Structure 1
């Protein structure tokens, strides 16, 4: 599956978490793009004298490892923190999930 969409809008807030400016008009997250792949193989499994149809496989999410941030430092009163690795600068996007692999096992009834 290939998914591309424009980023969600975001708002700016102050130290009291009150909106600064017009809500949802401060900008948008970067364009989201993800290529997901699933490969499965059908198998017949005998268990306790019964035959079951099963599928075993692998799922790969964000195959291209595109930067798809989930968080944003949108607090106008924030100050950079030296020991934090991400989201310490104002308007900095972070918390992207990279390529991930998952095993899959399905029993069909």
Structure 2
């Protein structure tokens, strides 16, 4: 512990976003910040903080079919996340694209 703070817990974590919608489409940009945290119970190793941005889009092709696009880690930021088994955390995945469709019956 550090004072009354448990190891492995980030002291500051925040998120915010903005979105736009019309009849057939919606788009959104969200961001999150997570401050550095201790990696071990002895509070000797610390992971750095990071800020990520994500993009989401949806477009209705027909009344029953919608195309979707998500881009996570939009700016391909390199960072490590907490992992119980790794002393310096694990390298997080970079930019990810997810494309899909949604059908309603």
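Read-outs: derived from the displayed coordinates by stated rules, not from any lab. All of these numbers come straight from a predicted model, not from anything done at the bench. Cβ atoms are built from the backbone, for glycine too; each structure is taken alone.
Results, tabulated for the structure shown:
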{"quantity": "FRET efficiency 1/(1 + (r/R0)^6) of positions 24 and 48 (r between Cβ atoms, R0 = 35 Å, to 0.05) - highest-scoring structure of 1, 2", "calculated": "2"}
{"quantity": "Computed 26 for relative contact order in percent (Cα under 8 Å, 6 or more apart) - originating structure among 1, 2", "calculated": "1"}
{"quantity": "Origin of the derived value 1.7 (distance in nm of label points 7 Å out along Cα→Cβ at positions 16 and 32; candidates 1, 2)", "calculated": "2"}
{"quantity": "For -0.62, -0.67, -0.98 (log10 I(q)/I(0) by the Debye sum over Cα atoms at q = 0.12, 0.13, 0.19 Å⁻¹, calculated) the corresponding structure among 1, 2", "calculated": "1"}
